[in-house]
Structure formats: structure tokens, C-alpha cells
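Structures incoming, each one as C-alpha cells.
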Structure P
């Protein structure tokens, strides 16, 4: 059975990816696209439903983000969420104004009229609001379905068409029956079947890779992280020893990383070759402080080395990468590597750094999956826990954890600091309770006192976060005792650092990595 699809059109909401994840949790495949995607691209995917996300814009501004009204002629059910609701109202002739009482946080939602979207949902429930505009006059073809104490039109629907809208966010956990609403929309209104299963994805991927590759060989740049190992295992299941793994030692790795990755590959029967390229990368990154340039340089040099190595491998035609959906979204790169997303957050070395002259064909079997889905696939495949629960490590390595210019001294400082962090996370029992933790080295120096002497050394920052899918994250609530231990050990044991800070910013507004 072909999987049903729901498309989410993104107007810039921090919750857009959550909508996609919640729909997938229901068992229906979802894809996230920018709001200005063409009608033809929508029809190409043959979606059973379309969801319009929230966003920070105002529909009555001259530069507002709007969609073509032709979307409403496709006879595809549509659900507008927050800003998406206001877009629907605006296009159909309704009126939107600034709210007299802005709503941020929990509100009591009252259902005024029974309908398919609110099927089997209590008349009164808690929802999560986040808006400064609201629909004040409803378009003629619509009717009110619900309200809150501060918002008289908190939900509406078209009288004749399957067009629904809510001012609140059903995709966040704070909305009491949000998942139920999304299930009602996708299954009852859009008539989708819950046939999206990760084990089906594994079987299909193996079949497709085997058919696509045939008797050719695939080169995989293995980084040691979960994504690249899952990619390697799926491809290995498809073509066996025709997969050739290459590990590039850039000199920007954690202590002992090369040995760990080599042993893991051998344990999983992957063919692996290690390229020692520390001097090569350091020379290319010398004097570079711009983070985007760092990422692109690392991506370019990776591909250069792969192409060079592929010339030694008979019949090598493909370059495989562990790109996942968050990489694609954050890099603002579409399937055909053209910029279709509205804003670029950052380039990923394995997305934005690839040259157009690349001779090898690109293979990215995980690029439509979120991080937690990749981990679930790893569990399904029987990948060792040591890999499944490794902290993500960026492809550009320590180059993007050293803010500013890079040199051997800074690399050595950061490696030792990261090693101390790893030891203490284990000692305090935090390692499995934190999604990702690392140290950033700032180019800022400050005055300190050690042994009655004045010091003028670098500042280090501890970053530790908890997240489900790495699209949003909150800082980890670590104990003061742990923070004190980390600070004391790094300052006392690492020559070159005399101050340690703790980053308590969530994502958004920040990213997890600093660069």
C-alpha cells in the first residue's frame, strides 16, 4: 500500500517541525515545505491533506507571507494553525487585527459547534495560545467553531469545504487534546491510513538501494555519529562489501575517536579505510573565522578526499551521507539542492558544502527522517547501544566549537576540556539523561588569578541540552555540584582557560551548536 502524505506549509513558526513529527507519530507520513512551494510541487506529492503552520508575520502587512488562493481549489482538506488560520481568513475576505488581549500560554478553549475536527473532544479543554493578531470578522463562507475568554474566534470552518482553522497550537503537548485533533484531521477528514512504519522504511530503503546501486560501489564518509552508522548499516544490508567506508581524521576530533570508530566498524563488518588528513584540514582552515566558511571548507575538502579515494576503488559511483531531515531544514536545501526554504539557519557540511562539480552521485537514505526516527531505526537494526546513544558530533568537528580562528593550541585545549566533561557526565550519572553536551572555546580572554599570579586566558562555555528531535531543545538542569566540579577541573587541569560559563539558552531562539 502506498503511504498517504500530509504536507505542512511553513510560515516560519518555531513549531512547524513539531506538526510534521506529530503527524508521523500518528502513523502518517508528513513533509515540511516552505509556504511558497508551487502548486505543481504540491500535486507531485499527491497529499491527502495540507496544514498551514503558524508564523511570526502579520497578514495585513505589505510584506506578509501569503499563499496562492488556487490551493483552496485543489479539493484537498486544509487545516490552518495560528498564522495559518489568519491566512485563510485574509484570503477569503475576513478581517484580522491586533488582539486587544494578547494570548501566550495556556487558555481554556470552548467548542461552540460540534464538527469533525473536534470529534470526541470535551466541550472545554486546555489549549496553547501564542498570538498577537486575531480574526475579528469571519469570512462569509465560514462559521465559528470555538472560542476562548480572550479570543471570540478561536476556531472556524468553511461551510461547504473541508477547510478548518484554529488559533491555538494543537501540535504542542500543552494543548490537552491536540494530538486527537490532528488525528481527526488526518484520518477522519483527510481519510489517511496510518501506514507509515519505520520497519517498512527499512525494507523499502534496502530494496531501493540494492536496485539503484546494482553492481556498483558506494563510498560512505563515516563520522562516528548515529546518522552515519545507521546509513552505513542500511546500505551494508543492501549491498554488503560493495560499501566502502572512509573515515577522515581531520585532527578536529575528540580524544580516542579514531580508535573507537575503527573498532566499531570492524565489529559491524564494515570495510573501513582511515585517511590521516590533520595537516590538510588545518592548513585549509588557517585564518578562517567565519562559521559558514568553515562548514563549506570542511564539506568541500571531504568531497575532494572522497573523490580522490574513489579513483582507487574500481566501480565506485556513489557517495553516501548520513544527512537527516533537520540538516535539510536548517540548511534550507531541498531535494534537488535548490533553496526552497524561506530562511537558512546554517549550512551543514554534508548539505551546504557540496560542490556542483562532484563526480560521485549522492545517496542520502535518511534525509526525510528526524533524529528520533533514526534512533528507532538503529534499534530495529540491532545497532549497539554505544552508537545509538552517542552524543551527536558535528561533521566539521571542533572547528565549529572553536569560535573564531583555529590553531593547534586551541584544538588541544578543547580536546582536553571535552574529555573532562565526558568523565564527569559519567561520574555524576548524567550522560544518559542529557541529549547532547559539549564545550565551546571562545576567542575572548579575561583576567584571572592563579597562585597569586595574574592570568589572561580563554573562556570556555558548557552547552548541555535535552531534546526529542534536535529541532527544539531546552538546556539541561544540571546540579550546582556538577557545574562546580566541571569548572574547577577545567580551570585547574587545562592550561589556557581561566573562566567557565554555562549556556542556559533554549532552541529556539539559539541553535544547539554555536556555529
Structure Q
């Protein structure tokens, strides 16, 4: 188990090693693509180091809709290849590599007077095409049930807040939903570490070369030279700041966060067509910690890339107004408890707007892997979360060829990530559900490691909620043991890492403020452990 544990001490030791020992492959960027590259290369037998200027899942990877898309949305723009790739990668996630982190989510499109006949027909055709993608990928109906028409009562059962007047049925389909996008990134990073990869956060790449990089330890300010036989630039929307030859066209996707109780604690996602569109929808998606996220927008975001993108009020208003069309009681600004935005690292291409600042979603989500003419590094650009694995495979294939390395074939399609059944170093003994009666949320976040999260906790009150005794935090089912585990196994170095990327408490500012002092104290104690 310790082979996969990321700790501050391991970071310090491996940073020293990187300064003195060359590696086969150096990855720059700790988002889903970067950690995917690190795992792929390490699984092929290469020596690997990954450096990330801030924290794992700092950028776009933590701002998604938390869906493993089956590719339906890409059929509408003619990206058949991307759609098939998405469905196949969703299958890999749900059946082999991360079934503990990805589950089937019902998606409900209510058929009411607010949904035009054409939109209803188009949705039905789309669901049918999506089911063809499911079958093509080999995903069984036990994993993802096929779409069907449902009666009004079933739609209301899944989404209790749906407007019932004039509701005469609903389309119900299914897609994959991640318990959390950042948890996938952490699982990938730890899985790579278990195969020998050095995962080094708070290490900034100052400059890249074909044979390495100049790095800075952000914690100390010290610089070092890393030597590598090949470098992969996986910095996402920041790729252009690392390599001047890169041209990206970022777009911003915004979500708002509302309490799940405001929508009646839905068991499915509500799909609402955007007025006048036959292919765009706003989703209200139930997620962990008693929340529903509503999204998302697609707005051009030119200019300098911010550390943390900020939603705009027009985007928030658009989301609230669109989803309210299908609700019994419209959502108001006071219902919003949080909002977040992420930038899609789209490869620059010709596109068009719809006149309201919303991108018409016709920019391809295909990824691009190429050797940079300026740095000699391998750039992996574009793409999306669901297809991170194929992006990583293509990047490592090119890196191996470019540097003349000896490496085996890609193995990641059949490698369970930490926490998945059959994963390397898994927790033996009884099924975790037996050991942890009533701890479904813990199992959902950690899979087969859930029992171990509690078993190895050394701080007092491990099974207690982190917000125990703090008014207004009853919905936060995060245990104190999870805070400790984030430090002792998941590479968290401070309270912000835990709040904003290991637990996602920080998506709601009021929740973050309520427990920050407790979390900071637990993190400090965990960091002092030998």
C-alpha cells in the first residue's frame, strides 16, 4: 500500500533524486492528462517524473461536470470519431479501471409544453444514437441501461422538483458519472507512483528543453536541472505559456451549485434544452455532499489564462433561467451557494459564436499530440477528461518513438486504479460494504480502500464528521480520517489542497469557511506524523 502513498517526505526524497538522476520521461503538468501520461509510461517500464507547479487537479481537471461522457454531445457536431472514442473510454472506466469512481447516472429530459416537439424528437433520436455508441463500445445494459420513454410519475420520482403541470412523460437515458473529477486525478497519480513514478507537486517548470527542464521548488525557491530522455508538456490551458509555438482557443464552462434539497434531493440529472437549440442542454446534476451542480456554459475566453477562472453573472443568470423552465419553482439567485468555472484547452481552429457570447460548440474536442518545433518536447493538447487515457497513450507512443526509447505497449486499458477491485496493493479481507455499514459515501470515494482510510487513521475521532458540532455542516459527510488520509496517502501539503481538491468542500464558500480551521489543524497534525 505504501508504494502508492504520496507524502511530503516522499516528495522531498524524490525531488533530491530527480536533481541527480536522469529519467526516461519527464511530464510537466499534474492534471488528468499529465498523470495519465505518467501512469502509461511507468506501466511500460519507463522511469518517470511528473512535476506540477501547484497541486494535482489544480486546473481544468477539477472544474468539469463530473461526467464520463459517452460521446452523444459530439455526434451533434459531427465528431463521430470523438463520440466513439468517448463511449469506448467510458466503458474502460466503468468496467475495468475505475468502476469504484464512475457509476451510471439517470438523465431525465421532461416532455412538457416547454420542450418543443422538434426538441423532443431530436432528443429521442440522440438517445438512440447514444445507445448505439454504448453497444459499439461493448458496454452491457447492466452497466448502462438503454434509453426509454417514461411516465410522468417516474420523472418526478427521479427529479422531484420538476414542473408537473403539462408533464406528459420523459426521456430517460444514462451516462457515466464520476464521484469527483479530482479524485480520478489523485487515483491516477497514486497508481503511477505505485509503479515507480515520481509525482512532485509545488515544482514549477521554468523552461523546457528536449532533454529536460529547469525547475523550481516552489516551497523553497531552489532551482534544479532535471535531465530526461524526453519531455511531455501536459499543462493544458497553460501550454502556450510553456511553449510559445502552442496556439489554443480556450472556452469557459461555468457551473452553479445549489443545495440538493432545493431540487428535492434528485436521484437523476435533469436535462433542459437550451431555447432554440436542438443539441445543447443545461444539466442539473446531483453530486456528493448534498449538492446539485447546474451547467454548463460555453463562452469564448481569450486573453491571459487566470489561475482560477471566475464565472460571470450573465453565465449564472443563463443557467438559472434555462433550468428553471423545467422546475415547479424557479431557482433564484439566493438559491446559489457556490459557482465555479473551468477553461477547456481547445486546439485553435475556426469556429463561430451565436451572437450572445456563447460558443456554438463546433470546435472539435479532438486532441493533438506533436513534437514542439521550439522546445523539442512532446505537446499533448486539447481533448477532454473522459478520453484522457487515449491522449496519454498517444503522447507516450510519440515520446517513445521521438526519443528512441525501449518500452512495452500501452497497458492502461486493463490496469485498475487504486481503490478499484483487483488494484495493485488492494485492501484484503471482507468486502468493504460489510466492514463499513452505513458508510456508502466513503466507499463511493475510496472504493476498496475505504476500510483502510479508517484503519490507518492515527488522529483522534477518525470516524467523526469533520464538521461535527459546527452548525450548518450536517450535509458534509467527510470524516476526520479522510483529512488525515489526504495528507498521508494523497499528497496534500496544506489545508487548501484538502478543502479544494481532495474533498471538494471548498466548492461552497460557506462550507469551506465553517470547517477550515478544523481541517488546517488536522493537516498540521498529520504532517507531523513520522
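Just so you know, all these numbers are worked out from the coordinates, no wet-lab data involved. Fair warning: this is a prediction, and the values are worked out from it, not measured in the lab. Cβ atoms are built from the backbone, for glycine too; each structure is taken alone.
For which of P, Q does distance in nm of label points 7 Å out along Cα→Cβ at positions 40 and 136, calculated from the coordinates, equal 4.1?
Answer for the origin of the read-out: P.
From P, Q, which structure was FRET efficiency 1/(1 + (r/R0)^6) of positions 80 and 272 (r between Cβ atoms, R0 = 41 Å, to 0.05) = 0.95 calculated on?
Computing FRET efficiency 1/(1 + (r/R0)^6) of positions 80 and 272 (r between Cβ atoms, R0 = 41 Å, to 0.05) on every structure in P, Q gives 0.95 only for Q.
Set P, Q, criterion mean projected area of the Cα convex hull in nm²: the highest-scoring structure is P.
Work out relative contact order in percent (Cα under 8 Å, 6 or more apart) for each of structures P, Q, then name the structure with the largest result.
Details: P: 10; Q: 20.
The structure with the largest value is Q.
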